[in-house]
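Given below, in the form of structure tokens, are the structures.
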Structure I
Amino acid sequence: MRFEPATRYDLQLSIIIPVKDEDQNVAALAEEISNVLYTLSTFWECIWIDDGSTDTTLDELAKINRKDTCHQFISLARNYGQSAALAVGFTSARGQILVTMDGDGQNDPKNIPAMINHL
């Protein structure tokens, strides 16, 4: 089941992912996230914050967004660090529940349903 991008008022889950120079990882991670979240009966968004990447991460994020608009991205002009990138994500998030993940694939998207079920 696929949901169209939700409005600010019905969005339930925001995944926030700061990335820097992760062009080799973001497409696979986005696909994993989508595969997990589309099995849930919830409206969601995934916000990728490009923290001044010098590789093709930003291009990869644009491709992901064109394929699935539930994946949004923000590009920072330079590297501000993970904490600042997360703060930008928190400010931009529209979901009632916020989940953070690393962009290098260290966090398994399959754990997201269990995490939100504990709330």
Structure II
Amino acid sequence: DEDAGETEAEDTAVGLSVSSGNITIGGNMATIERGTDERDILHYGIQYKLSKASKIGVIIHDQEEENGSQLDIVAVGGSTKLGAGTTLTYSFESLEDDSKGDSEFFGVGLLMKF
């Protein structure tokens, strides 16, 4: 509510995902507006199902701020189902950020359902 001093928010987004056989390709575009600030985001990727238990994929995230700063992320990752309710996840991310610098991450996780 602008009368209460809150900034008006207006967001729009659209996405699409298509699968054929073992391959899934998808992405989305979004515009996020907070008052006078605007951010455009393009996120897309591809996933390949290696087997009944394992998948790998690549995503690209491109984000541009109204002030010209840019954030780019490339991630490669996957998952392997180890048994009923247990999945091993793994990923590598490379992040390039005009305002905060560059980073690289490697992650491994274990998801468990009870």
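Bear in mind these aren't lab numbers, they're just calculated from the coordinates by the rules spelled out. The structure displayed is predicted, hence computed values, not measured ones. Cβ atoms are built from the backbone, for glycine too; each structure is taken alone.
Results, tabulated for the structure shown:
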| quantity | calculated |
| --- | --- |
| Source structure (of I, II) for relative contact order in percent (Cα under 8 Å, 6 or more apart), computed value 15 | II |
| For distance in nm of label points 7 Å out along Cα→Cβ at positions 58 and 90 computed as 2.6, the structure of I, II it came from | I |
| Identity of the structure behind 13.2, 38 (criterion: Rg and Dmax of the Cα atoms in Å, calculated), options I, II | I |
| helix-only ellipticity at 222 nm (-39500 (n - 2.57) for each DSSP H run of 4 or more, over all residues; to 500) from the coordinates reads 0; which among I, II | II |
| If percent of Cα pairs over 14 Å apart, for residues 26-65 alone is computed and equals 56, the structure in I, II | II |
| Of the structures I, II, the one that 4.6 was derived from, the read-out being distance in nm of label points 7 Å out along Cα→Cβ at positions 10 and 106 | II |
